[in-house]
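In what follows, structures are represented as structure tokens.
Read-outs throughout are calculated quantities, based only on the coordinates presented, and are distinct from any laboratory measurement. Keep in mind it's a predicted model, so treat the numbers as computed, not measured. Cβ atoms are built from the backbone, for glycine too; each structure is taken alone.
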Structure 1
Amino acid sequence: MVKLNLVRSSNAELVTQPLVAVFVGGTSNIGAHTIQCLARTHGKTGKGLRAYIVGRNTKAAETVIAECQNSCPTGQFLFLRADDLALMKDVDTTCAELIKTEEKEASAKGQIPRIDILVMSQAIFKPWDPRKETSEGLDTFMSLLFYSRARFTTRLLPLLLSSTLPAHVISVFGPGRDASFFPDDLSLRSSDNYGFMSSGSHAAYLKTFYWEYLAAKYQGKLSLCHYFPGLVLSDGFDDPTLPWWFRTIFKYGTPIIKLAPSTLPGEESGERTLFNASKRFPPRSVDGKASIASAGGMGIAESSDGIMGGGAYRVNYNGGQVAIGKQYKKMREDGWLDKAVQHTHKAWEDIEKTGHFSG
């Protein structure tokens, strides 16, 4: 476990240079806590902060921005509204708008357009629902957890690769969810295969392999973390659209739930999420030698493919590593890294050409 004092000192190092950060799903819960943490850490003494919040809820975004502006009066906080981030066409539209806005803002300040930190937490939480397909043919839950986030990352590469940090990509969900796997039904179209656990599992497998692919392709330029945040209690658990029994469990069980080590207060959750942009998680080095000393007392993390400082990380709520399962050895031998990448790109290509993916 990485102690909280090390997390905070590492986060403080981030703001010793100008930063451009993007928070997809940043209007609530973990995304909001993370941008608020960055704003507080920057405060009045940081070297410059421009942050973009992407989401659907304009009112919630205004509240988050007001709180950030209060903590960081010199910071610039911009909201980009998106309709449905489970749709690749909406992701593309949002990315195009973001790139255009960043080019304009950077030019006005004599800066190079860039993104130093990309945090993605867009999701829905309705584990009892059946498979719900988007108009583009993807499962909504899996799309938000994987396809949408991978698409954001690749579409924003021109800005990410311009970062001098280098750039850090943080996807918040659950790398350890990878259990069941249906190799002949990656999209989980069969009702026999689909469920909350299996959809989360497939999203985790696909992300592990896709993050490894990007880390190897953009050595020295891109660090990618799949981060499990633990449980962060919020008003969202009292959403009236949730079943009464679920709301009752959280209402009366909260005192006990709070005792679990992986249940984090909102503020600490934001701090630990931002920590994924630290020197503990560097991009894969071009020469294959990670600079272990650069991470100080934290140590360099091991990538999911077993390379120290390999650029693609599975991170636990406490900053430790989420171990890779034994099944990955056989999956790698069977070429599943390439298959996962091909599946992802095929989905995007079909949606671009016909508006629909049926694979």
Structure 2
Amino acid sequence: MVVARKWIQTKAFEGAVSLDNFQLVEEELPALKAGEILIEALYLTVDPYMRVFPKQVDKSPIGQQIAKVVDSKNDKFPIGKIVLAMVGWRDKTVLDPDQDNPYYVTRFTPKKTLVEIPNVGDVPYSLYLGILGMPGLTAYFGFLEKCRPKPGDVVLVSAAAGAVGSVVGQIAKIKGCTVIGSAGNKEKIDWLKSIGFDYVFNYKETAVEDAIKTFAPNGIDCYFDNVGGEYALKVLDALSPYGRMCCCGQISRYNTTEAGPEKDVIHTIMINELSVSGIMVYSYTHAFPNALAEIAQWIKEGKLKPKETVFDGFTKLPDAFLEIFKGTASGKLVVKA
């Protein structure tokens, strides 16, 4: 008999997330049928979108993990094989490798539960949850396809020390842009400067409109938005004619029940001929192999420097999730099972 542990959400999120939203439970797993495998989590991811994702499976929040096959009745997936699986907050799972993803939402998640790890060289497995996974690919396609950067462009990245923002800023430097980032503490600011950001400011101490006047008096060409809210509206006013804005996240809004700022932004978009786009990374699934190869090459060349904040132990999943909204950690948050 194999017993799995899983985290379930015991009550709906209202306002700030707390540990009281979660409970650790156990369940007995069924014996393997022909074609099935048993996987055990090695690393699990926590990401901001989980706060607002509309679908759960048996009350378990959405989540991907790097896992090892520990038992198998499928010749294509022998014991010891490493896979990427979207099975929620679980430490062990029985599944059919060909099964559809129960968390599937069009353009928001992969169609299949399990994905084989791409072969991009000798890198830590945890990076496939970060810079070589959904966050890194979101940065890659969101910035290159939606912001369409040109050498010399001035780029502003909010939540710049996060898993997506930090990669966007580094890709912008690779493409010859001047990069401004905002973050919430000195440690993050120092780190962003160390990986090549030209200017970084503390948004808790300096209003974004004042930072733009100082660092980009002629305006912003590209804005990669991870926070939404009033901050994003102020940047919208500072975009240069023909400026581009990629709307990736709204972390400033996720933990609040209050109405957002009201403003007629259509006039600003119209008179400055701005391009404002969203990004759903799984719309680009067909292009993942080439993107991952380029990201991996930039890592090998030292042009992209991944950073992780690692929580140790499956029981720390809720703590790691809460850390996202405290804003104290840098880079990609992962949990080592």
Structure 3
Amino acid sequence: DLTVVRAFFAAWVFAYHVDLHAQFSGYLGPFAGFIRHGYLGVDGFFMLSGLILAAVHPAKELKGANIARFWGKRLARIYPVHLAVMLILLVIVATGLALGFTPRDAERFTAGSFIANLLLVQGWGVGEHLAWNYPSWSVSTEWAGYLMFPLLWMFLGTWREIIPGQIMVICFAVLGMIAYEAGETLNLTYANALWRFFPEFIIGMATLRLVPLNADFMPNKWLASISLVAIILLTSVSSFDILTVFALWVLLSALAMQADAERPPVIRNPRILRFLGQISYSFYMSFGTIELLLAQLFRQEGWDPAVNKLAYSTAMTILTLALAIALHRLVETPARRLADRWLAAPEPLAVAGQPL
């Protein structure tokens, strides 16, 4: 379930960005808001990240050399694809300039922002503009979360369940205040990204402490179904993003409780959905590059994506999938396997008197 839901979040964000150019959401009538709030898929990723990390890494194991090993593995999961896309963009921009093409947003491709992106700090408030592979602002905030995770989990993972529950309430309250100050939206990137990220990341972590208490007796399938309907309705009738984020949390909690209770998956799990979930990171990191190329092509040919909706949307989908599959197979998977070998915990030494 949690692998498949990654595909949902990535597709939601992707549809939002395609709609910015193709403007197809108007055809959905009263449900157009669901597409226009697709940026909230990132918030789902933030909570899911905290939940998964807390599930995979017990607090008592994150000590000493294990912390450095954890950081190394997390960096190996995100950085190779990020670096590959940055190099692809560098080649595209350099080739375009050599051929006489000037990027429409030249300030997006400065040397300073390139360095910030290479260091994965572009989402830490060092810049206020979209730059290079702009979706990676969220990956930058994830990296900040990875760096802080051992300390946060040492606190959350060792307290009784009531404390994580209280912290979760506080985090939702903070998100509500942030959304209110921002005009009811949580579409905060770059300069304000960490304010959006950390409350949601901590909510995901705290959720794991509460899941075992309710997993066996909660109607998880019903909760997941109701929360999904609520997400669609809330984005259609309300502009207050915190309500949708709460519904996203209910969805993730229901899926996590279903897994904890060792019940059948809530979501039917055909191979194609599992595959899309597995490539979701590469897919998310690919669409910005394809968008840049298609926008340049359509502008060069005098085509308006809002008029040629089907052509633009289809091209974006096919090309983004193609690049994502290539990155997943040629970069992401090999890098992960290599990191797992290099950063594996050392085998314990045999104790004298015991058989090897």
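Things to note:
- When helix-only ellipticity at 222 nm (-39500 (n - 2.57) for each DSSP H run of 4 or more, over all residues; to 500) is computed for each of 1, 2, 3, the one that comes out at -23000 is 3.
- Entry that produces 2.3 once distance in nm of label points 7 Å out along Cα→Cβ at positions 146 and 186 is calculated, selected from 1, 2, 3: 3
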